[in-house]
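In what follows, structures are represented as structure tokens.
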Structure P
Amino acid sequence: MPFLAQRYDVIVTADQADVASDFWLRAIPQVACSDNESADNIRAVVHYDGSTGTPETTGFDYTDGCEDEDVSNLVPVVQKTVGTEEEQTIQTVTLGQVNNLFKWFLNGTTFLSDWDEPTLLQVASGDSSFNTSNAVIELPNAGEWMYVVIQTSFPVAHPIHLHGFDFFVLSQGTGLFSDDTELNLNNPPRRDVAMLPAGGHLVLAFETDNPGAWLMHCHIGWHTSEGFALQFLVRESEIPALLDEDTLRDTCSAWTSYAVSAGLEQEDSGV
């Protein structure tokens, strides 16, 4: 995979029976993005019917790099055009310190999920105090297009993951976003993880067709722990009817009991 936790569907056409009866199927992590002690030993075997031999095929040469597949190779088979934006947010990534700890910020806010009162529990309780924080972005209407611009001047790339949606990648490149940035609305790639390039921007779009409290965050674990995240609260008025509130409250109570008995203290973003 080109970076953390991205997935691809691959169609393999079995038309090489005249070459060999057995083939290695390899997954090789790119060392620019990961560290794996068995990087050349993530393998399976593809056999043609009736064969049980050990493959002798060799690996494919590639250029290692912490980057996504070229967008020209990511054309969705089921075509869809992205609609005009009804909502937009521009989130600038910065790094700072809180109580001598490094924190990532989006538009000046470092994400913090209160273990005692997560967003869904607040929704179930009719508590809208999350409205005061720009780490929770409310999208109340169905069937609207939300454009999300994430940009950074830092020379560090970040894989961006969104829960609840497959988003459309409208633009991805070096340099900060501007009014002149060209957006691809005609059947753009659809992902749930995409790279924010170092010193660059990423423009995502999704349609508000899935009510819930959905996290968007950097897929590097410690960056999320350091606050690189926000939530989209989509169609809040519809969420209570979709919740199993008893299970939600029982789960929260069980966690609270465990945290107290184990002496746990929240030291990070809570995610």
Structure Q
Amino acid sequence: MSDNWNTYICNVNHKLASIFVDIGIRSNVPDQGRPWLLWVWVYFKKPRPDGLSSRKEFEVLISLEDKLVASMEQTCKAVLSGRITTDGRREFYFYGPQPEGFDPAVRASLGLFHGYNFDSGIRQDEGWTQYLNVLYPSEEQFQLIGNRDLLDSLRRRGDNLEKARNVCHWAYFNDRADREVFREAGLALGYRIVSENENPVRDRHYGICLERMQDMAPEKIDEAVMELFRASQSAHGEYDGWECQVITDAKSKRERSWWKLW
């Protein structure tokens, strides 16, 4: 496991899901030394109406996870790659060098938590397809993670996000024609063009910056960003992030804040 974990909300099998995944191991995946996928599903006693976990079970679920992870590491040399919370259960996905000892390790750790039902299983997954195709975020999901991180940064600086403001978005393209397609899409969405530039250092030379007055509610930010992200993809380009001013109550202090897709 690495220290670089993140979480995002999506739909899995048409159900609301929260995925917590180890992003930091991506460069080492697939790990040929751990070809076995070992999974454990733990069913909640008191799930929320939407199927996610409730605060009533928070502490016990944290303790349960700690015991399970420690048991899997010690017995199977397996590492947790991610977990999915959905449909009244928490799904844990480990990768290990071999499956021997898996069942006793699961029973020994979860047997400490009376009343929690669980399912478990193993299968060979040399390509780490569960991690790559289910747990690991898509480009759009990474963008939504970035939106959340920037909004959290604004809040930490004292911005309550109640005031609409101009938000600038950046995108880059391989040629002027593609940039023009995106430019027209942006204008149709109510943006004004702040600047256009050419940067020979970038893989995509032709840049553009658009700006629009924006409601800062998270769902509105996500909606606006996804429109431009998809428009840039349609024009064979790359959406490169957004920036805005920080607005606080303390003498209307303003700062610049910036985030870009990693």
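Coordinate-derived values only; no laboratory data. These numbers were taken from a predicted model, which means no experiment stands behind them. Cβ atoms are built from the backbone, for glycine too; each structure is taken alone.
Data table
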{"quantity": "Top of P, Q by distance in nm of label points 7 Å out along Cα→Cβ at positions 50 and 162, largest first", "calculated": "P"}
{"quantity": "Structure responsible for 1.9, with distance in nm of label points 7 Å out along Cα→Cβ at positions 90 and 202 calculated and labels P, Q on offer", "calculated": "P"}
{"quantity": "Structure from which -3500 was derived, helix-only ellipticity at 222 nm (-39500 (n - 2.57) for each DSSP H run of 4 or more, over all residues; to 500), options P, Q", "calculated": "P"}
{"quantity": "When FRET efficiency 1/(1 + (r/R0)^6) of positions 74 and 226 (r between Cβ atoms, R0 = 25 Å, to 0.05) is computed for each of P, Q, the largest belongs to", "calculated": "P"}
{"quantity": "Comparison of P, Q by Kirkwood radius over Cα pairs in Å, for residues 98-241 alone - largest value held by", "calculated": "Q"}
{"quantity": "Structure with the greatest value (metric FRET efficiency 1/(1 + (r/R0)^6) of positions 10 and 178 (r between Cβ atoms, R0 = 35 Å, to 0.05), set P, Q)", "calculated": "Q"}
